[in-house]
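Multiple structures are listed underneath, in structure tokens.
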Structure 1
Amino acid sequence: MRGERRPPVVVTAEERAVVEARLARRDLPRRVRERLEMVKARAVGQGIPAISDWSGRSPRTVRYWLDRYRAEGIAALADHPRAGRPPRADAAYRHALEEAVTRLPPELGLGFDVWTSARLSAYLAETTGVEIAPSWLRTLLAQQDFVCGRPKHTLRHLRDAEEVAACEKELQAAGENRGPGLGAL
């Protein structure tokens, strides 16, 4: 009820130790860390207006998170899953992507030497059953710190060095022996 006074949130020394231990973790999402800081501030005696001032949240929001903590504990401070379609590129897909990119295509029994986003997308669709557009695949690669670029196809490794030298010699000789008027072309 709106006019009803709620009892103040009291955080015991044990609970405060648990909150501080959780705050020491480096992998906490930013929003959960902020909510834990609110609980810790309340544990050390700060009032809701003071917490509201330093957190930049309204007193109503601060009370909401403190009440959630009181009712359900630390687990209640985490974000609920967002509505909408779940991502297609789940953890298993990302793992398969990383495995494929770190290996050469011939090692996987494929008939080409270089990954392109279209080839990689087709390979992963075949192996994981999840179809993702090549453009989105490039975004996923960038998120995982892989660099994308265009392959430079060349046939230099197939050339015979002796033939190349002979042809260059002929071209040089032809350039020296050109007749008058050919330079204008």
Structure 2
Amino acid sequence: MHSEHSEIARAAERAALELCDKAGLKSGQIVIVGCSTSEISGKKIGTDSGPEIGNVVFDALFGIFSKRGIFLAAQCCEHLNRAIIIDRKAAAGQTIVNVIPLPKAGGAFATAAYAKLDDPVALEEIRADAGMDIGGTLIGMHLKKVAVPVRLETATIGFAQIIAARTRPPLIGGIRANYDSELM
């Protein structure tokens, strides 16, 4: 592995570990990841899809999440309307759509997910428990309500900025309500 690819993998692993710990993720939950390999390479999003980088980042993130029983959902690019690639086990009850991502139509990261997951399926949408946006891919449409920022010490992968989030149930009931601190 190239030394730059090794650093990309290490940064992705650190970010995934931080997200798991800071968001308190548990087995069975879903993390949506949008990843611009162009941005990781220092280029403008959508201009330089890099299959090698897509594979490196997927392998690093999947290695961390799968060890904890967390499902990785890979967001495709806007050319596929930000569809989701996920393992069929995590897609129960969802409507599966028919599309296979490619580096220039779906993105290199989603392409890697489709090639490497045991039983990949595509979904139009999902409601994930947490998310990681690598390079400004706009994952918010696939997060449950209410999204809460998670500040990661690992702020970049390559040249791409990372923005992470977790979700919590909406608070209802007003001033007299009592809340379960475990759900905050």
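Just so you know, all these numbers are worked out from the coordinates, no wet-lab data involved. Quick caveat: nothing in here was measured; it's all calculated off a predicted structure. Cβ atoms are built from the backbone, for glycine too; each structure is taken alone.
Which of 1, 2 yields 24.2 for mean count of other Cβ atoms within 10 Å over residues 53-60, as computed?
2
Given a computed value of 1.00 for FRET efficiency 1/(1 + (r/R0)^6) of positions 45 and 101 (r between Cβ atoms, R0 = 35 Å, to 0.05), which structure among 1, 2 does it belong to?
Label of the source structure: 2.
To which of 1, 2 does the computed value 26 (relative contact order in percent (Cα under 8 Å, 6 or more apart)) belong?
Corresponding structure: 2.
Suppose distance in nm of label points 7 Å out along Cα→Cβ at positions 21 and 109 works out to 2.2; of 1, 2, which structure was it derived from?
Source structure for this number: 2.
Quick check on the output: 54 is percent of Cα pairs over 19 Å apart, derived from one of 1, 2. Which one produced it?
2
A value of -16000 was derived for helix-only ellipticity at 222 nm (-39500 (n - 2.57) for each DSSP H run of 4 or more, over all residues; to 500); which structure in 1, 2 was it taken from? Don't skip to the answer; put the middle values down first.
On the way: 1: -16000; 2: -8500.
Matching structure: 1.
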